[in-house]
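Below: a set of structures, written as structure tokens.
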Structure I
Amino acid sequence: MLSKRVIPCLDVRAGRLTKGIRFSGNEDIGDPVESARRYYEEGADEIVFYDITASAEARGIFLDVVERVAAQIFIPFCVGGGIGTVEDMRAVLLAGAEKISVNSAAVQNPRIIAEGAAAFGSQAIVVGMDVLAVPAGESVPSGYEIVIHGGRKRMGLDAVAWARRCEELGAGELCVNSIDADGTKNGYELTLTRAIADAVSIPVIASGGAGEPRHMLEAVREGGASAALIASIVHYGEYSIRDCKEYMAAAGAKVRLTW
């Protein structure tokens, strides 16, 4: 059985680490380079870096910040935000990333998933999914709708159907973020996570809502996730990566301990 991963997420705006609740009220909380180094030293399995306004602002990602983060860590590094072409993907990989996350661009042009997988391998392509709970209907039978541009634009696209399509196109992994739970610290949206995990055979990362290590354990057990993405609880010093992994290990989850 593969180890469950703990993945801190760096949401970056204008080159600075930021965090909000349900995609709003973001505040500056520090230097992403310093934070990445600290999380690496604490035992993070991967680091995820999102340039959260690149798509909405129709610009490319800040590659200089990506390069500075990559120079400080020696674990898998996934980067997303404003990536819409294979050339964008190549630039991010050359800046030091091992994986590319596509979100809004993939919804608007699904071919980018297949093109990226063909160019760099499925293992390098992560599709980020920002999901909003809605009343179930004909176009969204699961009751979970895909939203793009940092939560600004609803697409009328069913999240479970989109997850299956992403796998068919060659995505190697899905990062499923609940907009409703994001930043609340009340726990992951386990029904959503489980629905996606059951619908695909590729790894699913649970995202949005972690407030304590117990929530991460729930994500990998009840939610069926392969990894738990965390932000607020480590950004604000409430828990360390080590705290989280030791809790999960004590509860019987298989995690990578490096100390």
Structure II
Amino acid sequence: MTDSSPAVVSASKLSLTFQTSDGPVNALSNVDLTINKGEFVSFIGPSGCGKTTFLRVIADLEQPTEGAILVNGMTPSEARQRRAYGYVFQAPALYPWRTIERNVALPLEIMGIGRRDQKARVGRTLDLVNLIGFEKKYPWQLSGGMQQRASIARALAFDADLLLMDEPFGALDEIVRDHLNKQLLELWARTNKTICFVTHSIPEAVYLSTRIVVMSPRPGRVTDVIESTLPVERPLHIRETPEFLAIAHRVREGLHAGHSYED
């Protein structure tokens, strides 16, 4: 991870304050963070700590009020225009009147990609998320987990190097979530994407990540950045090992320490 290419995400003294009818709301404060190519970085913290806001700043959906951020060496606006990232939301947000393959193809249609190329790309991405055979189904015919996999396929369809994931498995039951966590790690290993992943779950953050960014309550500050020492190959039972539990303990301590901050 020490090549000469620019960092995928580089934030320096980044702050964001929302102006509301009740007065200013400080969502992010003085965030310094660099994310390199091929990393899987999770963001964890209490509700309202700015995890999703930071993702939205990367995606040019929110603009910082202070500091600077670059995405692949570009401003977020330039990165958005060049379609440098895919975004997976908390809910699948699939159009119910479109089949799964047509939902996945939607960004390709918007980009003006030809039909033959669309079909090839949709086929490849559905294969990556294990949805071959469900192309002609409609979202309401699929389980919640399968719908979220279709949403991930849509974000992968135009082959951006950066994948932004905003708590995509939070609404799913634990068994389905475990299964999708394992599938996501396999997908990451096959594609070498850079992934920024928001979660409220300590086990999920530890299981998935190469680094875990712990954030404080609002205004969101980075209280700890934890490098994972877990091996690349991570069967689900690794969560019962002393090494895994030690990392989870440090994340929990970081979350508790963050609550000592005063607004």
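Every read-out reported here was derived from the displayed coordinates using simple, explicitly stated rules and does not represent laboratory data. No experiment lies behind these values; they were computed from the predicted model shown. Cβ atoms are built from the backbone, for glycine too; each structure is taken alone.
Structure summary
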read-out	value
Which entry (I, II) yields the derived value 16.5 for mean count of other Cβ atoms within 10 Å over residues 149-156	I
Highest-scoring label, criterion being relative contact order in percent (Cα under 8 Å, 6 or more apart), among I, II	II
Structure (I, II) behind the derived value 17.5 of mean count of other Cβ atoms within 10 Å over residues 197-204	I
Structures I, II, by FRET efficiency 1/(1 + (r/R0)^6) of positions 133 and 245 (r between Cβ atoms, R0 = 41 Å, to 0.05): label with the highest value	I
Which of I, II leads on percent of Cα pairs over 14 Å apart, for residues 189-236 alone, largest value	II
Origin of the value 1, 7, 15, 19, 22, 18, 12, 5, 1, 0, 0, where P(r) over Cα pairs in 5 Å bins from 0, in percent was derived from one of I, II	I
